[in-house]
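Derivation of every value follows stated rules applied to the coordinates shown; laboratory data play no part. Note that this is a predicted model, so its numbers are computed, not measured. Cβ atoms are built from the backbone, for glycine too; each structure is taken alone.
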Structure I
Amino acid sequence: MRRAEVIVVGGGIAGLMTAIALARRGARVELVDRWEPGHARATSSDYNRVIRSIHGRDVFYTRWAREARLRWLELEEETGQKLYYECGTLILATEGHCNWEDNTCETFDALGVPYQTYAGVDIPTFFPQFKVDDIKYAIYEPEAGMIMAHRSLIAGAALLRRLGGTVRRGRVVTDGEEYPMLDGRRLEADLIVIATGPWMADMFPRTVKPISVVAGVNVLYHSTPDGSEMFDLTRMPCWIDHGMGSFGLPSVEGSGVKAAVVIPDKIDLDNDERLIRRSMVARTRQYIDRRFPGLVGQKVVDSKFNQIIITPDTHFIIDFHPQHGNVLLAGGCSGHLFKHGPVFGEFAAGVGLREYATADRFRLGPRRKLSPAESPSGR
C-alpha cells in the first residue's frame, strides 16, 4: 500500500503534533516552517504553558485535556525530556462572575475529575501566596500544572525526525484561490496541513480571517524574594484569575513567577518587534502587587510578547478548505491549544487521512461569540 505524501506547514504545537501523529500512521511527512521549531517569533514559543481540565460545562474539551495530560506524560518517556510539571492549578472565582467555575464543578463531578474547592476565607491557609479578599471560592485541580513549551517543541521536532519525518525551512504563502505555494509553485501532496497559527488569517483572507482575531499578549516574569521557595512550583500552583483577566505560573527552573494581564494588543505579525508594551509593565505590576503581597517590590527579570489567533466561540479550526479537498486547516484559538497539543494532533491527523469527519465545532463557516456560561474558555 502506498504511503500518503503529506506536507505540514507550521512548526508550532498544532503542526508539530499533527505531523508526529501522521508519521505514526505511516505517512511520509515533511514539515515546513519559516524558522526552526521553537523560534521566538512563533506563537508556541515561551518557556511554559498552563495545562488544566477546567472548561466550564464543555465536556468535550474537558475530556481532551484529561487525555492530553496522559499523552504529555507518554511523550516525556518517549523523548527522555522533562516536559510536564504537575504542580496543580488554582482557579479563582470572583463574586458575581462564577458561571464558568460553577459549571466546571458540575462537569468535573460528572466525569470524575479530581478537584477540591476552597471558600475564599480558607484559600490563604492552603495557598498563602494569594491575597483573595475579592474571591468567593477557588477550585484546585491537582492533576494539572505546566508544560515546558519551548522544550516540548525541540523534543517534538527531534521525535518527528526519528519517526522518519523531515523538517525544512521555507515560507508558504497562498495564491488568489487560497492554495498554498512555496517558492512560486503550488505545493503538491496527497494532504497539505496548514497550521500556521495567527498567520492563517492573512493566508486565507476569505476563509479564516472573517472568523478570527489576531491579538498580542504581554507576559512578565518576576523575581522571587531572596532565599524564599514560597513562589516555586513545589509550593505554589499555576492559577487562573478570570475576574482580573489574568493567569500565571509559579517559578520553575529559575524562571521567576510568570504573570499576564490579558488585554488583547494589536500586532503586525511580520513587522512588529516582539517587545512587551511599557504600559503593560505597570498594569501587570499592579496586578501582582494586589494578588501577591509577597512579591511587592520584586523586579521583572524577563518578558515575552506572544501572539494568538482567537475564534469568536474559542473553538479550534480543523476542517478542509472549501475549494481544495487536500488542504486541511488546523489551528484557531491558540490561547488554549497548547495543552491539548497531542490530542489535537491525533484528531487532526485522522481527519486529514479521512479516517473520520471533523467535529461540528471545528468546521469552517460562521462562528458566534458565546456567553461566559457557554464558553469553554470562559471568555
Structure II
Amino acid sequence: MGAGFLHGVTVLDLATVGPAARCSRILADYGAAVVKVGPPPAKQGVQIQPPFFTYSAGRGTRRVQIDLKQPRGTAAFLRLAAGAQVVIESFRPGVVARLGIGWEAVRAVNPALVYCSTSGYGQDGPQSAWAGHDLNYLADGGFLAMSGRRADGGPALPGATIADAAGGGMHAAIAVLAALVRARQSGVGAYLDVSVAEGVLSLMGLTIDEHLATGCAPAPGGDLLTGRYACYDVYRARDARWLSVAAIEPQFWANLCRLLELPEWTQHQRDDERQDAIRADLRRVFATRDRDDWVARLAGNDTCVAPVREIAELPGMAQHGARRAFADAEHPTRGRFRQLAPVLAGCERGAAAYRVPDATVTDTDAVLAAAGLGSAEIAELRAAGVVA
C-alpha cells in the first residue's frame, strides 16, 4: 500500500473484534499506522482471537503485547500514547479508567490525541452496563422491527453485521477523522463516546424522523422502501435464483413494465388496491426466464433491476474485476489467499499481494523502541512478563 491519506497517523487499538476493530481496519486502509495492543498470552483470559482471515488478515497493522494490569505495563502504554494520534478501545465503560489508561491519563501525556471509546450503548445512561452484540443493537434501535418477517412472524436475521460494521465501525471512523481534522487545526484532542446503538439510530433516521414528524407507526411493508409496492421487491426467476427490483421513479417503472410486456400496470405503480395483482403478474413473468437472462435483458435498460448474488459469485464478477475490488494476500504460514481489497473511496488498491502478519509474532520490541524505550528496559519488561 502507498502512503494514503492518513500517512503519519498512529493508532493504538485495544480491541481484537467488533466495532473498534472495524474502525481501525478502516483507518489502516486509509494509511494510518495501526498498532494492535493486546495482553501477553498468559494474561489473555477469555479474550477472543478471531480467525486469521478476519479484518483483512491484519494487513497494514502491527501487534504489541502489554500487561495493562501491571503499573509498568500502564507506563509503557502511556509512552506509546504520547507519540500516537488516536487510541481506540472497546472495554466496558469505566474499565480503561481503572487500568490507568483512560482519556484523562492519556490526555495528560498527549493533549492533542483523539481517544475513541466504542461500546454497545454508550458510556452512561441506564443501559450502559448491558452486554450485547450486533443483533441486540439492531433490535434496540428499530432495525429489526422494520425488517422482513420469517415464517413464524419474527424479524428475519440480517445478512451482515450492520450494527458492528456501520453503526459502530464506520460511525467511529467518521468521528475519529473529524476529530483529527480539528486536532490538526487547533492542537486540541477529543474524547469520542461511540455508542453502537446510537449508530443504529442514525441508520434508521428516515423512519424515525417520519414517525416523529407525522405520528405514524412504521411497520415492515408499510411504506415504499419496506415492501408496500410491487415496484420495490424481490422476485424468483425460473432457475430458483432471485432478482431485486427497485423501480421507484415512474420512468424506471414504465421501462420495466414495457420490457416485461405488462404495459397495463404502468399507470398503477402506487395504486394500493392493485398491488396484489401487479405482484402476481411480476412473479409469473419473472418465473419464465433464468435470473441471468433477465439481468441481460433488464439491468442495462434503466429498470433498476439487479441480481441477488450469492457470496461465492462476487469474486468472479466483471465489475469487481475492473475496479480491483479483490486482491491477493501473502501470509507467512498460511500462504497466498484472496481477500477483499480496500474498497472504500480514497483507499489505495495495490496491484501486488498484501503482506499480512502472523498473529503469533509481535512487533513489541520495535514499537517500544520507537517510543523511546531502551533495549535493556524492554528486555527487563519482557523478562518480568509485562510485555511479550
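Taking FRET efficiency 1/(1 + (r/R0)^6) of positions 303 and 335 (r between Cβ atoms, R0 = 41 Å, to 0.05) as the criterion, the top structure among I, II is I, with the largest value.
Work out distance in nm of label points 7 Å out along Cα→Cβ at positions 231 and 247 for each of structures I, II, then name the structure with the largest result.
Values: I: 2.0; II: 0.9.
Going through I, II one by one, distance in nm of label points 7 Å out along Cα→Cβ at positions 231 and 247 peaks for structure I.
If semi-axes √(5λ) of the Cα gyration tensor in Å is calculated from each of I, II, which structure is the one that comes out at 47, 25, 18? Mind showing how you got there, number by number?
On the way: I: 35, 21, 20; II: 47, 25, 18.
Structure II accounts for this read-out.
Here relative contact order in percent (Cα under 8 Å, 6 or more apart) has been calculated and equals 24, so which of I, II was it run on? Of the structures listed, the value fits I.
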